[in-house]
Every structure is written in C-alpha cells, then in structure tokens.
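A short reminder: the numbers here are calculations on the coordinates, not readings from a lab. Computed from a predicted structure; not experimentally measured. Cβ atoms are built from the backbone, for glycine too; each structure is taken alone.
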Structure P
Amino acid sequence: MALIQLSGLIQETVARVAGRQRLTPVQGRLLWVLTEQPRGMAELARIFAVGKANLTGLIDRVEHRGLVERSLVPGDRRAVQVVLTDDGRRAALAFHRDVTSELAGLLEPLTPKAQDDFRQAVTTISHSAGHSTAWGPCQAC
C-alpha cells in the first residue's frame, strides 16, 4: 500500500536527519513538541504513547545533553514540566528545518499541480482521521 511505503520513506528521512544531529527520531520529535510550549510529564507520556518510566528515561537523556530542563509548574508544587533550553530550541528548529527541507525535496519530481493535489490529499486524509495538527512550515525558523 502506498501509505506504508510513504511512511517508511518519511521515517527513514527523519532518522537520517536526527542521526546527523546526534538525536534519535523520538528526541527530535520531543524537542519539536516542546517548541510549542512546556509540557507536563503526563501530557508527554500521552503524546508519545509511552509509560512514565520510558518517558523519564527519554527526558533524562536529553536533559543530560542540556537540551531540556525540568521545572515546577507554577501553582502546583507537585507537578513538573519539561522546558526547552536555548540549546534545545536551536536543536529543535534545526531538526524541523532539515526534515522539512529533505521531505520537500521528495516532492520536487512532481509538477506544481501534483504537489498541490498531494498536499490536499494528505490534509483530507489527516482530517478524516481526526488529526488536525500539521507539521507545516516553521514560523520560528
């Protein structure tokens, strides 16, 4: 099926870019998710569909590299949120920029109309699946 082939191609691209930046694909995605706003541990566990122990290990590794830090949630002394550091923000933006650039390159063999048709089809499929969040262009890049 075409979607499975496309998924594999995208995963390979993300893994290649992440590797060049000394990240795992999950670390790259984590950094990108955190560019929107700091997130609590429970929210991140839901986003990544992992248990808290696995998430803690992921956060420990990127925190050790100085890309994120944990901080208390204002008004809730028991809750912890994960926040990007300046280095983490730079890494997230570079990851997004490079992935977006490589994926855009995959569309170059298509005519401009075919590219537009492809984007519309992906949007339709995403919305029908209940997924309204778009990767889209990076406003901060």
Structure Q
Amino acid sequence: MRIMVMDGQGGGVGRSLVEELHRRFPQAELVAVGTNATATSNMMKGGTALGATGENAVVYNSVRVDAILGPIGIVVANAMLGEITPKMAEAVSGCGAPVFLIPMSACHVQVTGVNNGKLADHIREAADSLAELFGG
C-alpha cells in the first residue's frame, strides 16, 4: 500500500499523520508531499524516507497512490495562505484514490456537523478509516 500524506506551512499536521500511519501501517510506503520544503522536511522526520515538494510533486504522486491524507485545505484552492494552488487542489480532489481529510478551520473552510475534537483524535479517526477501507 502506498499512502501520500500532504501538508503545507510547517507540516505539523502532516508529521502527526505520518507518525500515526508509520505506527499503524509499518508495511505501507509513506510519501510525504509538502507545498514547501519545510513542510516536507518536518513530515519526513515523522518516519518516512520518501518526500517531495511543490505543485508538480502533488500532481505526479496523487495519481500513483492508494490513498491521500492531509488537512482539509489540500482540496481548497488558495488555502494555507495561498500555498495550495488550484492545480494542487484539483489533483488531490480528482485523483481517484480515497482522500481522508483532517478538519481544520485555519483554511477558511469549516465542515458543519464535525465535532470540534482534538487534532490527535481526528488523526486517529483518519487512520481508523484507512484501516477499515484496506482491511487492516
């Protein structure tokens, strides 16, 4: 199983996702894809040796993975203070693989009906959903 974790800015959410997925799915190939080098580097510290940065990395990898995880802003053009380009958002939202989004209000999008839980709870829930989907 090949899983892409995508994040921007400092990559803190992505790093937490990588750490949880590395722990839960040690056999999976995790690919950290950041909108900037700082985000990519921080995610890679969470437990993956594969990382790439920028718009082309998002477009290229999004069609070559079995699942994508990241904060909700990765599917919103111009989110994360403009780091998510329209092409990135389109690549992730149209990739064909399951996309698991962590609710965050910082990208000017709020999903109603989602509890206002802790980030760690949302990350565990995303990993649980991935495990259900892939039978692990």
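As an exercise: helix-only ellipticity at 222 nm (-39500 (n - 2.57) for each DSSP H run of 4 or more, over all residues; to 500), calculated from one structure in P, Q, equals -12000. Which structure is it?
Values: P: -21000; Q: -12000.
It must be structure Q, since only it matches.
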Origin of the derived value 1.00 (FRET efficiency 1/(1 + (r/R0)^6) of positions 23 and 87 (r between Cβ atoms, R0 = 35 Å, to 0.05); candidates P, Q): P
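Between structures P, Q, where is mean count of other Cβ atoms within 10 Å over residues 31-38 highest?
Numbers: P: 17.0; Q: 23.0.
The maximum falls on structure Q.
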Output the label of whichever structure in P, Q has the greatest value of volume of the Cα convex hull per residue in Å³. P
